[in-house]
1. For FRET efficiency 1/(1 + (r/R0)^6) of positions 41 and 97 (r between Cβ atoms, R0 = 25 Å, to 0.05), which of the structures P, Q scores highest?
2. Where does the value 1.9 come from, among P, Q, when distance in nm of label points 7 Å out along Cα→Cβ at positions 9 and 129 is the thing being computed?
3. Out of P, Q, which structure matches 3.7 when distance in nm of label points 7 Å out along Cα→Cβ at positions 49 and 105 is calculated?
4. Which of P, Q yields -11000 for helix-only ellipticity at 222 nm (-39500 (n - 2.57) for each DSSP H run of 4 or more, over all residues; to 500), as computed?
5. Assuming 2.2 is distance in nm of label points 7 Å out along Cα→Cβ at positions 17 and 113 as calculated from a single structure, say which of P, Q it is.
6. Looking at FRET efficiency 1/(1 + (r/R0)^6) of positions 65 and 121 (r between Cβ atoms, R0 = 30 Å, to 0.05), point out which structure of P, Q has the largest value.
Structure P
Amino acid sequence: MKYVVMVSHGEFAPGLRTAVFMMTGPKDEVLCTNLREDMSADQFQENFRKLVEPITADDQVILLCDILSGSPMTKSLEVLSEKGLLERSIVLTGMNMPMAMTAVIMKDNMDDMEMLKETILSEAKNAIEEFKTVAEEDNEDDI
C-alpha cells in the first residue's frame, strides 16, 4: 500500500488533510501529524512513530513536509529510517494543496515512483502563480 503522510509545524498538516478530504473523501492511508507550539521535537517524533506503526516494509510512503530541514521533516526521516522505509519513500517539501491532492489521487494510479514524484512536483509548482484580473491581462497585451 502507498501512504501519504503530511507533517508540519502548527496546524498546517491537519488542516490540509481536512481540505484534501473535502475533495477526495476520507482515506485511511492518508495520515498526518504536527509539531505543536507546546510540544518538543522528541514528542513530535514519538507521535510520528505511533502514527506510522501500521506501515510495513512492503509499503511505500509519500512524505509531504511543510519546510525543508524543519523538525517535523528531520524527525520523520529518522523514524522512517529506523523502520527501513526511507528507501521506499518519496520525501517532498513545500507542501501545498495541489501537491497533497495529486499525491492522494495519483498514488494508486502510478507504479513508477519516479514518475509519481515528478507528477506531484509538477502539479505543486504549476499551481504557484499570480492571479490577474481580465483588466490586468488586457493592459499587458497593450504594452
Structure Q
Amino acid sequence: MNDAMKVNITAGECLNRILEARHTGECFVPFNEAMNQGTYSAPLFSEAFVKERAAVHGVSEAEYLEKLLGFMNVLKHAGEYDEIVLWFGDEPFCVANRHIVLEALREHGCSRSILLNIVNEENGDIIRQETVAAGCKTLPQG
C-alpha cells in the first residue's frame, strides 16, 4: 500500500466531480475562485486578500472562505505533499486561476515540481501535460 500524500487540485466543482468519478479513491479539491475578475493584493490568501476577494464576489468573508475551504486546507499542508497534480483548462479564466494556485502553493512551502494537466473541462480528457518546476516555470513533457 502506498502511503504517499497526493492531492489533485481542479479548476472547479464540475471538473472535480468528473475526475472524482474517473479516479476513485484519489483526493480531489476544487479551486473555487475566479481570479480574472477584480483585483487582488499579496500575500495571497492573507486577511486583506480574503477581504478584497470577498468584496469582488459580493459575498461575506466567511462565505468566501467556506467556498475555498478545501483549497485552504491544501495550502496549510503544501510542503507535506509527495505529489500535487493540477487539472485546469487552457482558456484565459483557467490560466489566471492556475497561475494563482501555483503561486499560492509556492508561497505556502511547496518546493517540488507539480504535474499540470491541461484538460478538456467538459469531459476531463487530458490535452497535454506539463511539469511545473518549484519556480513555477512550465516545462513541456516530451
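1. Details: P: 0.45; Q: 0.90.
Greatest value across P, Q: structure Q.
2. Details: P: 3.0; Q: 1.9.
This value belongs to structure Q.
3. Details: P: 3.7; Q: 1.5.
Working through the options, I get structure P.
4. On the way: P: -15000; Q: -11000.
Clearly, the read-out refers to Q.
5. On the way: P: 2.2; Q: 3.5.
Going label by label, the one that fits is P.
6. Details: P: 1.00; Q: 0.75.
Greatest value across P, Q: structure P.
Computed from the coordinates by the stated procedures, all read-outs in this text should not be read as laboratory data. All of these numbers come straight from a predicted model, not from anything done at the bench. Cβ atoms are built from the backbone, for glycine too; each structure is taken alone.
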